[in-house]
Each structure stands twice: as C-alpha cells, then as structure tokens.
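Values quoted throughout were computed directly from the atomic coordinates according to the rules given, and no laboratory measurement underlies them. Here the structure is a predicted model, which is why all the values come from computation and not from measurement. Cβ atoms are built from the backbone, for glycine too; each structure is taken alone.
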Structure 1
Amino acid sequence: MIETIYVEDAIKNHPRTKFILKKFKKSRIIAINKYVEIFNKRNQNFRIQKANPNLILAHKKDSFVLPTPEGFGIGSSKNFYFSHMYNCIYDCRYCFLQGMYSSAYYVIFVNFEDFEIALKKTIENNLSSKLTFFSGYDCDSLAFENVTGFAKHILSFFKKHPQFEIEFRTKSIQKEPFLSTKPMRNVILAYSLMPELMSSSLDNKAPSISKRIRVISELASRGWKIGLRFDPLIHGKNWKKLYQELLDNIYNNISLDSLHSVSFGSLRFPKRMFKDIFKLYPNEPLFTGPLSHKNKMISYDIEIEEEMTSFCKNLSLKYVNEDQIFKCSI
C-alpha cells in the first residue's frame, strides 16, 4: 500500500498520471513543483522509507538515454541505458541503489514519449553501429509494470526498429506484456539469478529463484529470447555446489535455443556507495567477507573473482557457446 503520492504540477493532467493514480484510489495526493524537492531532500533515512515507500510522479527533462559504463554489455559495439523509474520495489541487500540515492521513494517519469524521441535520436546518430539498449539500470525494468505500463509502451518502438536490441533486466515474475505480444527477435528478457539459499537471505521481497525459473521456461517456450545474468556472483560456504546445482537446474529446464546470452559479474561497489551501504548494514556478513579495494571499487579479491567466474563459465560451456558468454566488469 502506497500511502502518499507526490505529483509534479507540470504533469498533474498528463493521461499517464491519471492512469496511474486510478490504481491508488486510497492514497493521499500531494502536489509538488519538482520531484527533487522530495527525492533529494537531506537527512532522509533510506531504511525507514524502504519499509513503506511513497511514490513520486514526475516529468524527466533530460538525460533520457545514456552510454553504459565501460565493461557493461553483451556484444554490441555501442551500449546505452535508460530508466523510466528510480528505485526498486525489491530490497536486495547488495543493491547499489541504496548507496546511490538518499531516498527509497519510487520515482516514475510519465513522459514516455520523450524517451522515444531520445532513443530515435541515438539510433540516427549511430546507424552504422550495432546497438543494445538496456532498460532498468536504475530500477527493475519489469517489477512495477502493472503500474507503469512502460514495457508495453516501449515494445512498440522497438518493433519499428528490429535491427536494434533492447534488454529488460529483472528479478520479477511479471509475464505481461510478453504473453500477449508476439515474440520479437530484438528483445531480450534478462533475469538476475543466484542460488536459492543465497537469494532467500539477500533478495528481500523478490520472487524466489524457482518461480523465476518457471517464468523463464514459459516465456522461452513461447519464443522470447532469454538472458541469464549471474550478477553478482556471491562467495560463501559451498558456493561451488550451490552454483553447479543452480546452473544445471536452469540449463536443463529451459530451451537452450532460446538463450541469447549469459553473463557473470562478481560482487562489487564503487567505494563511496559501499561506505553508505555499509552504514546501513554494519553487521551484514556479505560486507565483511573477503573484500578488497581495487581501482576505486570494493570487490572480492581478484583470485576469488577469477575462480568464481571461471568455474561458472566452464559449467555453462557444457550447454552454450563461448560467444554467448560475457563478463560484466563495471
């Protein structure tokens, strides 16, 4: 239940604003000038807000489509990301958003059409390049779909541009609009995964791994391209056994022909973000493990990182081709 919804004056009469507000008839509505007045306010408590986040409906003015950080990609020559929303409905312990934002409130930008304009301009400026666009860098791209309808909206754009890829990255079990839409070859439904034992303690509020795998299997059987994202890889007791069971389970329960790509990335944080996250969870075992400073990042020791990546890659090579496997290093 969202108790309060802040609405920017500029979009109070926007059709999409009205569409979303109809879903929260019991919520209190408060008019604001700019979303940053609430979202960027100082001395907010992320943990308290996360227990019962409010919602902000806003108009995004710029920076609609941005280049991804170096090391983020699945084979294209150029990669871009965009986010129709800030923050996530899940509460994963390792999530970098809790170190990026001071507020846990959800921000939804309702001016989807401006994202389309920016996407079109990006394509026009890179016609000779292979492009992949990533939805949901600052949020889960599908978890709030029943409220925003963003995926359904943006699919129509990429249907007109089949030579360019879009990846929806998620931990959700949201199946629409994909069940009611004919599969598109340039759309990748990418799922973040880890062993169930780890997920049960770290992926708070997110669907279980077994539920995610069932949804992956169903959508793959319908012809959608699937991405498997083992990011972050989590080190711990019996990690080899846990990851072997996970990988074998997934590969044996989905159509391998549906797999677009597989990627691995170790646990890592920018130094500043880690400091803020550690303050929230000073006793969290995840943050007191074998971590070290490396190139302004906090991550596992290089030996651990390479061992985990190699182990999971070698297991995957029993099922997929090497050119389908990528390492996420940002």
Structure 2
Amino acid sequence: MRSTIEASWDGWYLLTLLLLPLSGLFCLVSGIRRLFYRIGWLPTRTLGVPVIVVGNISVGGTGKTPLVIWLADKLKAMGFRPGIITRGYGGKSDCWPCEVTTASQAREVGDEAVLLKRRTGCPVFAGPDRVETGKRLLSASDCNLIIADDGLQHYGLHRDLEIAVIDGARRFGNGLCLPAGPLRETPKRLAKVDLVISNGEAGQGEYLMRVTGSEAVALDGQDASRPLARFTDSQVHAIAGIGHPERFFSMLEAAGLEVERHPFADHHAYRADDLQAFSSQTVLMTEKDAVKCMAFARPSHWYVPAMVEVEAGFERQLEALIKRLTDG
C-alpha cells in the first residue's frame, strides 16, 4: 500500500510541485555531504577486508535482498568466507550492532536481516552504523570479505566494489529526489559505481537480472515444498509487504495462478489479525513476509522463496572485478 506521496512519484502532480523546494534542498545537502567525504572533511574508515556494497539510488524495493543472497552464494563458491552487514530496518533491538541468528526475531533485528541469515548461512550483523557493525562482524567471525546490504549512501564506510540495483519497471519515477520523487541520489551517481544491474528490464550500460519463484514452502514446517503449478486449480490470496508488491503478484500470475492481491506497506509488522479474514484459505506470501508470520501460521499458509537469475556478462564482470580486488 503506497502513501499519497509515494503515489505521486510516478509523475508530476500538484503535490510534486509543492514538494519541489524540499527536493532541491535534499539534493543540495546530499551533494555537499558527498563532496565532504570525497575531499576528506568527513572521515571514511576501512575495515581491513574487502567490502562490496549492494544498494540503490531510490527508495522502495528493487530486488536488492535477493541479489545479496545470490552474491553471498557466489562468493562462497569462489572460495571466500563472506559476512553480511545490514541496517536492521524495522528492528527494535535495545542494543546495536547485534548478531543475527536463525532464532532472531524480525521485530528485534528487522525482516531482511533474518531472511539474509536463514537463506545464506553467513555471519550476519545488523546495526545503523555500518562501520561499527562491520567491526563487530569481523571480531565475531572468520569472514574475509563483507557484503554491505543497502549501504550505497553510507560513505563513512570505505567500499572496494559498488553494485547498484535498479527497478527495471519503475526506473527512477519522475526523476526527482526525495520527497517529491523516489531518489536518494541523482542518476548521475550510477556512472561512478562498478556494476549496475536492473531487475526486469535493462537499459544501456546495465546488466539484466530476474527474480523468480517456482515453488512454495509451508510456513508451519509440516509439509514439503510444492511447485506453484499445484496452486492453479483455485484462487489464492497473495500477500506482499515489500517495496514493490505488484512484482510478486505478477510473478504468481505469470505462473498461471488466479490471485487475489493483498498489498501491505513495506516492512509491515504482521499480526494474526492481518490473516484472519482468509485463515482457512490458501495464502501465498514472500519469504520476507514469512519470517514475521510463522508464529501464527496455518497449514494453508505458504511462502515463495525468491531466486535470482543474472545474465552471464554480469557474472563474468563480477568475477574479474573481485579477482582484481583480491590480487591487489
């Protein structure tokens, strides 16, 4: 569910014009901040191991978290011991940074942090200060490379490789910075990153990735996974509390499912009441939603793990950049 301001980011409206001065101020402050880091007036600190930042220049879902999961698996296959640091957005922990375990609760460390830990098995630490979080990660593990999830604008952390993820469908909206538009930084920032990958449709100079799902897993853990094709005989209720829920719904429909859509706000804190209206009916949700719903799951509740497919050129270029990075 998008707010009135978020809905205006797709074009130019009266609200856009009213917010334009604030966007100009946001861009000015953002640019000055980047300049201060570049000339050394604000400090950038290193962690002693290579750091790969995966982020975006816009707010909302771009497919960044599934790419981080793919990247962690790729790095392990290349012989690295990656660790992950993340903001812990939505978490209410009293102490940051904190280690994320398979038993961690989304309400404490954030849904994305729990998902990253469960899917990758890597050491994961969450906290708003990326440098301190990285230090805690290194002191508690033997990782020799760090993936910073959603850290593109955290210039206090030195990075060795930057990957920017774009929403291929929505692109940059109306092209304006917050709050009149969806951008944290202008598109010119993309010229300075090492790799740009687009989820859905790729433009010039961008690599293509697709987020797919082919099976569903029961939330209550009492049933084996089931192909999505098994859900085509009746209507299902689809739930998504992510940045771009329409992408999840469209993926299910592309698999042949008849879907009744139920979008929620990104990082929505689910309660049992949210699912009560269709508790006895088949419900499919994203894995990010599932980590917050398992405590009150019913046998008819399923989640669809997101899988990433990247084009071969991206993978080759990534390997070359990492080799150059680690060879010094």
TODO: Have a look at 1, 2 and say which one yields 0.65 for FRET efficiency 1/(1 + (r/R0)^6) of positions 226 and 266 (r between Cβ atoms, R0 = 25 Å, to 0.05), as calculated.
DONE: 1
- [ ] Can you spot which of 1, 2 the value 21.9 was calculated from, given it is mean count of other Cβ atoms within 10 Å over residues 186-193?
- [x] 1
Task: Origin of the value 20, where relative contact order in percent (Cα under 8 Å, 6 or more apart) was derived from one of 1, 2 - done: 2
- [ ] Given a value of 0.6 for distance in nm of label points 7 Å out along Cα→Cβ at positions 130 and 154, point me to the structure among 1, 2 it was derived from.
- [x] 2
TODO: Using distance in nm of label points 7 Å out along Cα→Cβ at positions 82 and 306, single out the structure from 1, 2 with the greatest value.
DONE: 1
